[in-house]
Structure formats: C-alpha cells, structure tokens
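> Each structure below appears as structure tokens.
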Structure P
Amino acid sequence: MNVYVAEFIGTALLIIMGSGVVANVVLKDTKGYQSGWMVITTAWALGVFIGVVVAGPYSGAHLNPAVSLALALTGDFDWAMVPGYVVSQFFGAAVGSFGAWLVYKDHFDRTPDPSLKFAPFGTVAAIRNYASNFISEVTGTFVLIIVILHITHPMIGDETGTPIGLGSIGALPVAFLVWVIGLALGGTTGYAINPARDLGPRLVHEILPIKGKGSSDWAYSWVPILGPLVGSALAAGLYLVLTGLE
C-alpha cells in the first residue's frame, strides 16, 4: 500500500471511531446517549489502535501532523514527505468525520443543541481562555510525542536499543497513551492533540447541510492546530537533548 494512502485510511478509521463515539454519547436517542467521558476516551484510544494496526506496516502510522513533525525534527523522517503525510491525514480526518455523520444523521436531526451537533466534529474549551487552552493542547501533545519517541526509539534507559515501533505490536501501548492523556488532561479542551483531527472535521461541519448546526467556531480553531505543533516541537527538542546526553 502507498504510504500516503495508508495515512489517509488509518486517519479516516481513527476519526470515524472518535467522531462516532462522541456522536453516540452526545446526540439524542442513541443507544449510548449520555454514557460519559470514560466511553469517549476509551473509544478514541481504541480508534488509535485500529488506525495504527492498519497503517503501521505501510507508513509507520503517524496519523497526526504533530507526529510527522516530531519525527522529522529528530531526523527519523524525511522532511520532503511531511507535506504529503499531512495532506493525507487532513483528508482522512475529513472523510472519517463525514462517515460518522452519515451513520448518525438521524440523531443529528433529532438533536436541537447546536453545540452538541458540533461536538463530533471539533474540539471546544470547557472554559474559554485562549492562553490556558493553548497550554492544555501543548501539554497533552508534549506527553503524546515524548512517549511516542521513546516507544519508537527507546534509546534512553534501554541497553538493548531494540525499537518497539508503531506497527501492530506498538499499537497497544500507543492506544493506552492516548487513553491516559484523555482521562488525565483532556477535560479542559477535549484533547485534540492532532491538528488534522480538528481541522478536517471542522471544515466538514462547515460544509455539511446540518439543520440548526450553528457556528463552526473558527475563532478557536488555531488552538488545536498551533498548540499540538508547539507541543510536538518541544517534545522533539527535549528528546534530542536527552539522547544527546548519553
């Protein structure tokens, strides 16, 4: 499979699971209505597992521009391939969110609250404070990336130097990582920690003819884009410093 196709498919699978679980929890008259944060974070984590299992053998399963950026900064990924990966991730996320909308269309139609109609597509802050919201996204992504770098290249504290990788073997620890980030750090902004995950579906929300959908909240959209990229760069920088001390 072509690496860009793999990134597209893997990201689409991740997002249809993630958008789907949010729709299942927040939209009216679903089987999972109001089942809570644990359900949402668990399904997002398992969505990562699914995406990594499928895309991992072909593309390394970045599924996230923040991951592609970090691996390029550490010298583990060719900068020339970053734009293609990011575009594939963006369109994969958009298609995944569209698929979730198709599945739950009747429930979107029955839900009167515009904010709940938006929830499966994009993240919003629990308390709108751009500075603290930005810090939350930076922090969550920093944790994601610094751990991923140690999973893919466990150079620190590993005498064997054996890499785990992000293929099917590495999918489970990455899923646990996303799960704990959601449980511990996701309550402030909904833990986008992935620019493609937020931007692609947000654009789909803008385009789709969802009755009574309200605003796509573009004023907030820079937070889940810039925050993860800054968190990724900081994590990559620290990783380079730590490995350079060996």
Structure Q
Amino acid sequence: MSIYLAGAGPDPLGFPEVFDRFALDVREHAGSDRQARIAVAVHGPEGNLHELVAPYAEPLQARLGCEIIAVAPPAGKRTDAAFEQVDAIVVGGGLTPAYWEALHPVAALISRLVADGAPYLGFSAGAMVAPQRALVGGYRINGVEVCGEECSEGLDSVDIREGLGLAGFSVDVHAAQAGTLSRAVGAVAAGLVERAVAIDENTAMVLAAAGDQDYDVIGKGNCWDIQRTGGAAAVSVRSVLTGRRG
C-alpha cells in the first residue's frame, strides 16, 4: 500500500516522478497477469467526462496497461459500485468542498480499499480530503485573514471536516506558491488541528500506510510540517525537502 498526496494538479512533464512511482505500486498490487483497474474520481463543470479524466488517465496509461474507471460522483450520493474491484484510486483537483461532498459517503469504502493494499493518489483537492481531519478551505480564522480570499474554496472560515482517514495530520496544498502555508500555520496555532503539512507544487508526500505520521517527499519543493509545541498558540514549522523523511 502507498498513499501519494500531491501539492498541485497533474503535471506529467514538470513532475513525472509521482506518476512513475504510483504506476509501479499499482502494477505490484495488481500483479502482472492481468490489466490493472484504476478508479479516477473527478469533479468539474458539466461536460465531457473524458476531458476531465484525461490529465490523470493518460499519464498512467502511458506507463502501464490499465483500465480507467471514470467516476464523477454526485454530491451526497453513494457510488460504491464505481470503486468496487479496483486496484488503485486517483482523486483529482478542483473545488475541495465539492470533492468532500462527493466522496464523504464512500470514505469508509475508500479507506478499506487502501488498507487492503490499493494505492491512492490525490492531487490538490484529492490530497486535502485524504486525511482523517480534512482542511477543505476557508481564509479566515476568528475573523482574521490567514491566506488570500482567492484560496478560500468558496468558504469564509477555515473549515475542518472528517476526511477519508488516510493521513494522521491535515494537509494543505499549493503551499509556498499560493500562500496557503499561512493557512496551515493558522489552523495549528488556533487549535483547529494538532498538526498540518502544507505541500508545495511539483511535490508530493508518500505515506506507507493509512494514518502514518511519517512520510517521504518526492519532487522539487518542500513539505512544510507544522505542529503545536505546547503553548496555546505556539507552533513549530520545519521544511522537509525532497529525498528526506518527515
């Protein structure tokens, strides 16, 4: 089992490593005697589902023979059948609260599949909804701005919800590039979460198992690891560079 949480959307030219490693894990889990089945969950404007899925599916199909199961789950409705008998799960980027609404009803199923060995790859929103306590958006804490409103995901106050249960700490994305590192720091300082990791673009963390507290970093940037240090608002921030373990 492996869990990949990427700090931005798919970029197979600028950040191929995450597809390379994920494809190897999928092949190992599925075995070499059959075609792997990968569920790709996406959310976006109504239109051509193939166009929404293509940025995730095409890099994987270029690396291994696989069947792509496109999933565009409606908010609040169960889509268990779409995830049954898949070898891996990919969750795309977009509006994080919309992904949370769509995937929350099947969170237990996704968690069970991952616990049984199915690799998980979350891009941006797909990374944010993955933890036990998911930071799904917002730009103010107690009325004070902690990041730009353009990063709010349509929410006012920073909102923490029950996620998919795949990481033991909250996750934010586009960290240094979009200024959301300050939102992760603010969430920990305010006691909304005990720990958060903000992931840069072209960067991903890799967890060996659901709920792990430790992770490896791949890509070109940093994972900013923020934890409470004892005081009511005291936090420590450290950057975990590519090739190191957090």
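> Work out the source of 2.1 here, i.e. which of P, Q gives that when distance in nm of label points 7 Å out along Cα→Cβ at positions 38 and 134 is computed.
For distance in nm of label points 7 Å out along Cα→Cβ at positions 38 and 134, the value 2.1 is produced by structure Q.
> Something else now. So if we calculate relative contact order in percent (Cα under 8 Å, 6 or more apart) for every structure here (P, Q), which label has the highest result?
P
> If you don't mind, there's one more thing I want to ask. Where does the value 1.1 come from, among P, Q, when distance in nm of label points 7 Å out along Cα→Cβ at positions 22 and 182 is the thing being computed?
Matching structure: P.
> Can I ask one more? Out of P, Q, which structure matches -7000 when helix-only ellipticity at 222 nm (-39500 (n - 2.57) for each DSSP H run of 4 or more, over all residues; to 500) is calculated?
For helix-only ellipticity at 222 nm (-39500 (n - 2.57) for each DSSP H run of 4 or more, over all residues; to 500), the value -7000 is produced by structure Q.
> Who wins on mean count of other Cβ atoms within 10 Å over residues 102-109 among P, Q, i.e. which is largest?
Top value of mean count of other Cβ atoms within 10 Å over residues 102-109, among P, Q, belongs to structure Q.
> Next question, about the same structure. Given a computed value of 13.0, 40 for Rg and Dmax of the Cα atoms in Å, for residues 6-69 alone, which structure among P, Q does it belong to?
P
> With mean count of other Cβ atoms within 10 Å over residues 126-133 computed per structure, which member of P, Q shows the largest figure?
Answer by largest value of mean count of other Cβ atoms within 10 Å over residues 126-133: Q.
> Once distance in nm of label points 7 Å out along Cα→Cβ at positions 14 and 222 is calculated for all of P, Q, which comes out largest?
Structure P comes out on top.
Where a number appears in this text, it was derived from the coordinates with a stated rule and is not lab data. Note that this is a predicted model, so its numbers are computed, not measured. Cβ atoms are built from the backbone, for glycine too; each structure is taken alone.
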